[in-house]
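Take a look at these structures.
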Structure I
Amino acid sequence: MSRLKDSFVHQLSERISELKTTLQNLTAQAEITNPALTDLHRHWHSLKGISLIFGFNELAKTASLAEAQTQPLLDGHSATITAEWLEQQGDLIHTLTVLAKQLGSGHNKQTSSFQVPYFEMGQVHHHWQEQGSPLIYVCDDETEQVEYLQYQLQCFGYQVRHFTDVDSFEQAVMEQQPDAVVMDVHFPQGKTAGTETLNRINQRLGYQLPALVLSGMEHFEARLSAYRAGCRSYFTKPVKPLTLASALDKLVNKPEVTPYQVLIIDDEPTVAEYHSMILESAGMRVRQVHDPALVLDVLREFTPDLILIDVYMPGCNGYELAGVIRQVPEYLGTSIIYLSSETDPKKQLSAMEVGVEGFITKPVVPDELVSAVILRAERIRALRGLMTRDSLTGLYNHTTSTEIISAILAQASRNNESLVLAALDLDLFKQVNDNYGHLAGDQVLLALSHMLKNRLRNGDIVGRYGGEEFVILLRDTDLDSAYTLIDQLRQDFAGIVFSAGNDSFSCSFSVGLSSYASYSTLDELMHKADSALYQAKHEGRNRVATCIGNDHEQ
């Protein structure tokens, strides 16, 4: 960040010279058809955007005022360029010159506009990015802004190609489609040239590229052009790095939706099969049980999002069965719906006292059955997500991590799978909170969790164990490979530069590794990984230690 800021300040005199030359050309031929008018507007617009990025508020304010004066002429709202207008532009250039001198001499150290902590990558290692990392095209005619964005996005595991003009961008897209696009709106070719180009490319391809807009322009026309180009996200500069990365995640990472799971309990196999066919045709996974006495056994191996219970069954009716299911704490939150021909509201209300969510009246209407199941299954999954995920990072919480890892260990014993457990702890994290505030600490936690989610495989388990502690289970991996991977993550994370106001700092983590080949239970794995982590801390932090038998190795 400091290098880019210094480069911008150093080049300010060049930018001012360009503004003066352009204004002189416009003064010599004071007509709205003079191309110098468009150039002048572009210079001011560019200067405003990059000033906002680097927190130079007075520069941004001056450039914004000058840009606002040129816009009516470009829009045709004013037919003539007056001497008074030219004089106002000259005064603003003079103001800019004074501010530039103050910045250069260090007499006016402005307060950064980044009051919320942010971070960037100090030194990016590229070799891991070539292995399936999402490819992002950034199109912005401000070189410093593009470089800054590239630093941000590489931190999160993206490959980035940047373009400063829409023509080269369009040519590149036709040769190789990216996974997502970050597009500016205003270019020399026009005030909405960026989104117009994107729209044209979409028409040529026959589908919409995943894209978002990052622009210094906030007016309605720019936003409308972005929407018409298929951009549902629109960010104005400056944008927080994590906000941008999170938006790209949604564009790039289309999560595989696990089919809803439904358990149907009905003593009539034909009826149960009919209802199963309806739900399976809607893409759901369905399990049938015809004997109520078998339900608890089935629930131990099949986890439904919703249970459909026939009310009138011999030996144990639906009301009684729902009560038995609710006796088991694990199933208190599972949605249950009765299938019944009962239409008496009082009887229905009485039957729902055990926590059943509703009735579907037989004979069922297929569309109504599907809609009722989806509505309730969506809600239960959302609630389950709140219960299983850490609210800040989105990683699995302590309880869920433990349950999932325990289940995987049980499978590994049967499948002879090689596993490695990593206990990770941020170094001196309390000092970050004490020195820079809890918002800065949250940014560190978010950056680390984002890196882990993007850089590890889908099958690996990542959880926040509490505070600054994380747990990682690497599947189908030996200890040496795990060490190499985690140590590279450690080096890359240590290269991130965090900022809070005018202060900047770096953070590191230490890791202890233990192997399933040496220890067979979760308690043993965690104990040995924690022991190796303690050794890494004792040896000076910011390192990875492994535990083999009773020995620790660096």
Structure II
Amino acid sequence: MKMKQGVSVAVLIAAATLLAPVYGPAVRAQAPARPANPGLSVDTGASAARGQAAAQSSDDVESIQRSVMTAYRLVEKNFADPVSSEKVFYSGAIPGMLRTLDPHSNFVDPKEYSEMQRKMHAQYFGVGMEIFMDGVHVVVIRPFPGSPAWKADLRRGDTISAVDGKDTKGLDSGAVADMLRGPRGTNVRVSVKREGVPDAISVEVTRDAIETSLVDAFWLQPGIAYLNISSFEAQNVSRDVEANMARLGEANVKGMILDLRENPGGLVSEAVNVAGRFLKDGVIVVSHHGRAEAEQVFRAKGVAAAQKYPIVVLVNERSASAAEIVSGALQDHDRAWIMGATTFGKGLVQAQFPLHEGAALLLTIAHYYTPSGRLIQRDYSHSSFYDYYTHHGETQPTQDIKATDSGRKVYGGGGVAPDEKYPSHVYSLFERRTLYNLAFMHFGNTYWGAAKPSLPANWQPNSDTVERFRAYLKTTSIPFTDEEFNANADFVKRELRYELYYRAFDKNTAERSRWAEDPEALKAVDSLPKAQALLDTVQRVLAGVGTRG
């Protein structure tokens, strides 16, 4: 990358970041129209003052730019080692300046921005598998069902040793993913090492269009639909919700569990579409406004079949942003019963500003508010960003009091508080050690070895499988006692079933088996009558006073 040619641009951007409320929106704003009679409407004194302020602001930016460039030249000339201008500005100056603003404004380099765009579009050309770093090795998490990688019998746990003959040693998963992607219809040779197979396996895979999904739905119980949305980062989330509900047959739904636990958020448009389908047409889903942004109000486009059944929404401390838009809107309109733990409390809107050479600025331009007017954003002004990200779920602030459609009190300024608390699971030391060290995944590599994974429907791990895992665990460096193992026997069985289902079937089948026995999900089913009572109450109230518009 020819970074030095763009250094002055980067410095100007970095300086403008400090003054973002002044300069950022000006990139998109149009000049205001001249008044019909300037002599009657213009305060010349005020105009002069504004002109002086603008000139002063411009001088400030130029001064900052000169100071930054002077500092950079001194570093480049005198630092003990060679200096990468890309590292100085992309990893240092610009992110450092953004951290003085708020916890969520961010700078992404060209590679990161390209990956963000790929995830947003949820489609690319490649072999169709998810990979990650397991220590120093690039390992397959899963081939997507029906993808070229799936058809080539690449498997979960395979270690990618070469791509088109190039050794992957020393490469990270991002670099290997770039090698696997390419034009549709082209071939790529993938070499993997597999437990139980002495020699590397090499297969030629034809790249194709790959579309990913963040949505799954199934019948948790007869008439009870379970809808899981893991993120709102892709443009196909709301479309996939519609497709899943059509597959189930929404007319047959008597109640729904909407799982937004661990959902970090994503696109506002997708959150509005998903929440809106469950609400009456035209009601407010969310609004946002900032100092330099005009207020925008997003309204529901209701789906008739989605108006008739009760909903329990599951959330936890890691449900954030777009997930809070959905849960907050459904709570404010009394359309759903919220269960779990208070959500993260991220109510800031970031706009994408593409920059020089493919980088981008993700800049906070506004706050968003639920239909009742609640600000979901937690206060971060009196703590470090580290504390902000790692300490949440504290006592809900009570100063910002609002009301739902039926008159229930709700509070702003600290995430979405559940209607019914259900504490998140606290992991034991044994659980943390085995999960952190990927013990179940590594055991799965040995379970079938070279044989193709296969299990009967409704399979459960028996005592022989559990003891086989215990014996395997003793060959690792993970410390544990037999007493600890026995005390965590139920956890071991659940994780073994999940891991081996993942391999014998696919990710969705493994996750459905877990959700079907999830104590919180089963408790949510028991709470569906509360959601129905809430829906009945608000319908009676609104019949007399009308819906919040």
Structure III
Amino acid sequence: MMSAAHEQAENIYELNALVYLEALSNTLSPSEQGEHYQVIRLSLLGLQKGEPAIFELALRLVAQKLGIKSKAIKEDLARSTEPPAAKEARELLEQMGQTRTLRLAQDFVDGKLWFGVIAGGEKLLVNSDRELLILPKVPRDLTVKDNGFDYCRLSKEGILHFLSGGSATGYELLADLRSFFTRFAVFRDKRIPLLLATWVLGTYLYTVFRVFPYLALRSPDKRCGKSRVLDLLSLVAFNASQRVTNPTEAQIFRGPSRNGGALLLDEIESLKNADKENYAGLLAVLNSGFERGGSVSRMAKDAKGNFQEVSFETYCPRALAGISKTAETLEDRSIIILMQRKLARERLERFSPSKLGEEAQALRDRCYIWALTHAADLAAVYDGADKMFPTLSSLDDRARDLWEPLISITAATDVERNDEHRTLTDELTALSLDLCQIRNGTAEDSTNVLVLKALQAIFDQKRQEGLWQSQAAVLLAPEELARLMKEKLGWEKLSSRGLATLLNPLGLYSKHTWGEARGRRYHLSEDHLKDLASRYGEESPGEETNTDAT
């Protein structure tokens, strides 16, 4: 809470710093100390220039009341300028667009990776240049964005090792992460642990990428290891949450905005149990959160208790686990991993998180250090992914978006080996092609694909019956087409209005028709159905697709 001296000041530039400081309590929290320093900062600047003796007295009071050393204050004020009112308009104009945002939890700016760190109740920043900075020391062209950052899992020992020149070897780190997963979970495809290891390392660098894939863990039944994999991810992924079931919408968008960590959602099918409005809100947040710049706007109270519209960033790594399929839009943003139940003869280590604390911390520290020392090189690989990974050209655009960050990571680790082999890159690339068959199968089961298959079957049936042979299209009344579609799809009911809801987005409308088939009719032509199948059905190899839209 601000002091009485602050509340009574009519002009912040004429504030008496000595009176203000004398009125302050000696038991302020670090955040309150920083707030009060900002209040008197301009006043101190004026004293420094006009009354040096009083300025020195004020410095002693600041050190006593606010815990800030005189040297730090003088360095801070040396970077200061006159209040905006004293600047020329052109000088202000020249500064437009020069300040950029630096997200406190994790960010990649100008080829440099930054992580927020909490030490002694203070928030610090460590970057790829092996600098550990207090927030006032951040370059002036960067504005630190802090949405309540309060969680960092980089240890003191890890920070000191990095600052003293320490490094981590990527391919050894991926091997150890891979082993970490195989010790506690069974995977039918032995390449899946490499995928999980690469995804974990990627969570420490996801701000480098335009898109970072969700993981979707699915199984035909319970007790197939999905929750165990989430537990393992929670130990090693960047600022990861614990397993979350039945999340609220606020949990899904406030967490990424505050600490930027991996969000782990279990029993994802339970989201459908939310009421229609809440489910739509949850999906909106999740749908926007796999791509950099994703955000949602919500109403929130300001310091005075008034509601105002606030934008929350939603971009962060997420892993989703469930038995049934998730929404089509989520699966389209995910790499799908099919889990299976462990056989009695398949032996695993007993999972005990409390016994894995030191091991997990060591793995996390290595992930932080590798990320800090390789972010710029990785960004260069990712920027050239189109040319570097030609094998991915057979995937659709969205699938390539999902896999390129991960394969860029394996490519960067393969380079460290200095043997010209692309062992990890080739292995993960082959896995991407195989898993995209699951993705294509998922797409084939989507509502649009099923509807198009039913329409094609009805069109072929009518032609075989000898009807409409002389016509360019098959004409069917809404009621008749609804009945036939219901039969082909195996649905219990489908009204004419429900049929319109299915077909109108595909560009199929009932039209007024004259002649023998008078009234409203759907016109089904062979060319139109083929065109729709090429757009929404199973894709031909090498065919271009537009997956930018949901």
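Read-outs: derived from the displayed coordinates by stated rules, not from any lab. Note that the coordinates shown come from a computational prediction; the quantities given were computed from them, not determined experimentally.
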field: log10 I(q)/I(0) by the Debye sum over Cα atoms at q = 0.10, 0.11, 0.16 Å⁻¹, for residues 333-452 alone derived as -0.48, -0.57, -1.00 - corresponding label from I, II, III
entry: III
message: When helix-only ellipticity at 222 nm (-39500 (n - 2.57) for each DSSP H run of 4 or more, over all residues; to 500) is computed for each of I, II, III, which one produces -11500?
response: II
